[in-house]
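Following are the structures in question.
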Structure P
Amino acid sequence: MILVFGKTGQVACALQRQADVVALDRSAADLADPAACARAIRTHAPQAVINAAAWTAVDQAEDQEAAATVVNGDAPGAMARACAALDIPFVHISTDYVFDGTGSAPWRPDSPVGPLGAYGRSKLAGERAVQAVGGTAVILRTSWVFSAQGKNFVRTMLRLGAAQPSLAVVADQIGGPTAAGDIAAACLVMAAGLQTRPELAGIYHFSGVPDVSWADFAREIFAQAGLPCTVRDIASADYPQKARRPANSRLDCTTLHQAFGIARPDWRTSLTHVLHATAEPGNQSALRPVRQDQ
């Protein structure tokens, strides 16, 4: 049995669709209480643990960094310690926000980190807490997560694009959109692989291909959805937000493929599946107003 922290988030929902897992919501294990997370692992005694829960409100973290750091930093550390004590694999999902976004070269797992804001610092604290334990753990950095549920760019574009003839979208931030279902599948492969090859523990990168701007991502969403909305390219400076976003979110995923045989998925194909799921009866909630954070 695999224990998953998170139940209603994008990756957590995908994990529940893809495998027989036990998913814990906040009432069962609140990440604001790291000790409760450790107790949940000891109670369930699973074969592996995947942490798919996090504080993802990027702008809000600027005002509540201490709280975000408990959720994104202290809780993963407590999970990692509990997993190490039971000698079971731990897969922890992290983010491209641990980098400063300079340059144009894809970030490698061993590239220097330098978060631009509180959210990135809190996620980096989680990475370091997990690494400090020294157990059989994988840290999987990913970017620009989207799915048919949750708060993400695709859902926002579908709602706005259906209501407006034209949208201004940032064009100077580049990254790899990544479907939650693809992340979930990668996590399951890694959790299984670590059980037989614990030496594969470490930091890996995973994102969709090809790398694009938010503006070009929006154009593909509208094209596949059949929406006539056009996209106007703007600079990040023209769309001010409390927290700075990395301009370069490209991730070098070579080592993940070498270690686990997991290739970068074509996000355009994954987008097609997500749009089909969005259009299914009973999933009209996908068009409700949502925040644009990934």
Structure Q
Amino acid sequence: MFEGGIILSKKRAFLFMLPALAFVTVFLIFPAIWAIYIGLTNEALTGIYGLNHQFVWFDNFIKAFKDPWFRSSLQISFKFVFGSLVGQAGLGLLLALLLNNKKGIIKELVSNIVIIAWIIPGVVVAYLWVAFLDKDFGLLNSILEILGFARVNWFHTLPVGVIIIFNTWRGTAFSMLLFMAALQSIPPSYLETADVIGASGWCKLRDIILPLIKPQILTDLILLTLWTFNVFTPFILTKGGPAHMTEILPIYTYRVAFMGTCRIGQGAAISTIILLINLTLALIYLKMLKRK
């Protein structure tokens, strides 16, 4: 009877999981398998291959790595992801540390401002940054002009930096909330003991806080890496320009698959490469997370 009860509970648990499994299969697993299949063909939206595509197997993958624009896009993506990780995780941790023991209106105000930046739709945020950084009518250049400085074309002078700052400003809230929750889990006696023996703030951060919140840091880095590697909103700011200098992999994939000759098969192959990169980075992070 006891064993039967356990079997029954497992069946019920499986039934409860079915909707989630169906959702994951339909919207994640099946599209991934379909993208891999399309990546093995020469399918296109126009021309003869739009109706009668053929299997070319790994030719699309070979062409991708031979394409200098793909290699350039890959380098830009790694710079963009690394800069966004440093900005979002670093600024999120800093804000969490500053607000951890604070109470009152300052903490509420800063937290709400950061969270609002996160929940506003990405398209709206992108257009706000375009208006803020515009060379002729942007708010930032107007302030610089009032202070006696020359106007700067930020999108040409600092193209990758612009999309990194934009992505950092938008995504810091998640890191801040995660780290604030992690800091609340640290026993107060640890930090009180450190204060008694005269430990400096840097020593407490290095020897107590960071080791104890290491799992949350790695979790944050995993999620930020996956999100940033697949983000497309920088396209609204720069459209990949100037001269492809901000053409990260998702934008490059869009250009290959839906612009010009509309090489769907080639675009699907690049999407598969992005999927493999994400999987590799996630496995590295998970291995680090399991280390003691």
Structure R
Amino acid sequence: MHGFLNINKPQAMTSFDVIKKLKKVLPRKYKLGHLGTLDPMAEGVLPVAVGCGTRIIPFVEDETKEYIATMTLGASSDTQDAWGVITYNTPRKIEPAQVEKVLALFRGKSRQVPPMYSAVHHEGKRLYELARQGLEVERKAREIEIFELELLNADWEQELPQLSLRVSCSRGTYIRTLCHDIGQELGCGAYLSSLRRSRSGCFKIEEAVSLDYIIEKRENLSRALLPLDYPVNNLPLISLKSAELPAIINGRQISRTGKLAGPRVRLYTPEGQLLAIAEANNYNEDTVLQPCRVFKINE
């Protein structure tokens, strides 16, 4: 049982909580790992690798995330979200046209400082551990990219206005911090009030299953399990000849006549089973395929 699960994580659970619950319905020999942590407050897509799927993770190239976020204006939070200590600011009138101008500032590449309440390491400790002790340390800004930032809805009738945003961004982007920074730029303060991840790479919310569905019946696990090659289907596919199998299985390189697209490719048995991920290096008119991850056929 090897592949991937597209879990619709509920609120109030950590990503590790999801892994712990899934372990109860899987034999001990199967490893589990998730692609991209979701905060307890967030819900939505959490891809989980099962068995040999954990060995595919380093080769997953599409790490774009998409979120639907609601942010509240006119207040700030020590955790930058609704679960922190809220500080209300002096009311300030925000014009709708001003919002679009500010959003435009955050599109594209920029550098973002991780929040103190995050899992980033600092001198051997997680930042959130230091934050819980009332400590704040200097954090290095990280490069992120906001591919799309769209205002879906604005509710100006509430005492504290709320904006609904669709955000498509690179891995490592903190949506809490994005909302906080937008609030700072608007001059009124803001915090994240709800968050739903609608896509993580090729994993989409429309195709996600609930954790309860998996736990309810053992056979549901098999129904929900996606193929081992599901998140690497963007890599070129090469079908091997029977005579080439022993070399690949033992991690040895093989040569093919002609230039092949690379730098990485998927190698399959004649029966259509994923056998390896390989580096494709072109030399003159030949291509050398060097396995960098081999999957035993019946493991």
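The numbers here are math on the coordinates, done by the rules we state, and not lab data. Note that this is a predicted model, so its numbers are computed, not measured. Cβ atoms are built from the backbone, for glycine too; each structure is taken alone.
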Just checking, which of P, Q, R has the largest value of distance in nm of label points 7 Å out along Cα→Cβ at positions 190 and 278? R
Which entry (P, Q, R) yields the derived value -5000 for helix-only ellipticity at 222 nm (-39500 (n - 2.57) for each DSSP H run of 4 or more, over all residues; to 500): R
P, Q, R: which one has Rg and Dmax of the Cα atoms in Å, as calculated, at 18.2, 56? P
